[in-house]
Each structure stands twice: as structure tokens, then as C-alpha cells.
Structure I
């Protein structure tokens, strides 16, 4: 089979969508005809998407923190986790947290994380991440 031409043929008939839509059969669909209701995603696809999202977060955070490379792996992971959860715009609303991290005032950063609507919404996640931010240790 000519894989490349077959792929083009299917794409031509299915169309390409970047967001979930309902196909004529009423199934949630994305991409080029991926039926999310019946097929979903494989573990490999989920991992691929997560890795791409983490890379996007990293690129964003490296631009936001000029001292990114001087942060330890734990604190980098905390910031990536928060940025992933909140999105770029949501994360940027944490101005005092960003300032505290830039100043390497990790106790203040912890307090800023916990004194937020986000912390009240995600509860245990915020507690864990705030502790990791303050101590620089994996939990």
C-alpha cells in the first residue's frame, strides 16, 4: 500500500480539525476522523501529547524566568506543573509568585501559591507543590 497517498486520501475526505467536534454519527471526533467515543487514545498517544504540552510549558517558562537554568529540578517541575494546569495566561496572574521565584525566596513563593483561588480549587495538588517549592525536595 502507498501509505502517504492513502493518508492524503483519508485526510481529504475526513477533513482536519484541531478541536473536538461531533461527526455526522454524533461521535466526538478530533484530528482527522479520530473517534474519541469509541477509540479514544492509546497510552503512547497520551504520552506524546503530554510530552508536547510539557515542552510548550518549558519554552514559556524559560522566557519568563531568565534564571530558569539555576533553579533545581524540583522547583522547575513545580512551575511546569502549575503552568500546565493554569495555562500561560492563568500562570502569569501569579505575579507575586513569579517575583518570589525570581528572587529565590521560596518560602514567599510557597505562601503565594497557597493564598490563591487555584489552591482552593486543586487543594492537595497545591499543598504538595507548595511544599516542594519551599523545600526543593520531591514529595
Structure II
């Protein structure tokens, strides 16, 4: 794999992460709610994995990788959403959810964090593995 072939998927995944988080930030800020913050974290992992999978060769290796990331994301998102609904709010955002700048920085940081964590998976989706030949 040459370096130019991975640039487009990496840039695309950053755009996807920023798009998801900025869109959900607008809704969360307008509602002064923190119920979307954790679910968007999980959704961003899943969507990046699915976008990368669609661009991959789609062999068994890529199917397994996309499936594992999706299952993990659903489990993570479900747990985090259940936790915030049960408690009613996330105290980490007390004094933050009312500030456009502070709340926005959180969402931007979350988008970049997911993107950075997904870079190895993006590379994996853009490689051909001998496991796919099984």
C-alpha cells in the first residue's frame, strides 16, 4: 500500500467524524442536553467502520473487522446511553452544556479522538489480508 492510497480514506473518515459530531452538537446544544454525547461517540465509530468497509475489498477479514467494531459500538453506545438516562444527566457537563464554546470544544475533541482511534482500522480496511483467502 503506498501512502497516497490511504490519504483519501483517512481524510474521509475525519470528515465523517466531524460531520456526525458537529451535527449532533447543534441538536444537543439547542436542547441543552448531554444525552447525545455518548451515543454519538459510539455512532461515530460504527459509521467510520461502515464507510471504510464499503470502500474496502470486502473480504472475510474486512467483514469480521466491520462486524466486531459495529458490535462493540452498539454495546458501548447502549451502555453509555442507559447510564445517562438512568442518572438523568451527565455531571461532567454541568456548567459546560450551556456554553457554546466549551460544549463545542468537547464535541470537536470527541470527533478527533474517535478519528485517531480508528486510524489503525482504516489502514486495515485498506489492506488485503491473507485471512480473506481462507
Which of I, II yields 17.6 [Kirkwood radius over Cα pairs in Å, calculated]: I
Value 3.3, calculated as distance in nm of label points 7 Å out along Cα→Cβ at positions 12 and 100, assigned to which of I, II: II
Read-out helix-only ellipticity at 222 nm (-39500 (n - 2.57) for each DSSP H run of 4 or more, over all residues; to 500), computed value -27000, structure in I, II: II
When mean count of other Cβ atoms within 10 Å over residues 20-27 is computed for each of I, II, the largest belongs to: II
Per relative contact order in percent (Cα under 8 Å, 6 or more apart), the highest-valued of structures I, II: II
Per distance in nm of label points 7 Å out along Cα→Cβ at positions 36 and 60, the highest-valued of structures I, II: II
Label whose coordinates, when FRET efficiency 1/(1 + (r/R0)^6) of positions 28 and 76 (r between Cβ atoms, R0 = 25 Å, to 0.05) is calculated, return 0.90 (choices I, II): II
If distance in nm of label points 7 Å out along Cα→Cβ at positions 68 and 124 is computed and equals 3.1, the structure in I, II: I
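Values quoted throughout were computed directly from the atomic coordinates according to the rules given, and no laboratory measurement underlies them. Owing to the predicted nature of the structure, the values given are computational and were not obtained by experimental measurement. Cβ atoms are built from the backbone, for glycine too; each structure is taken alone.
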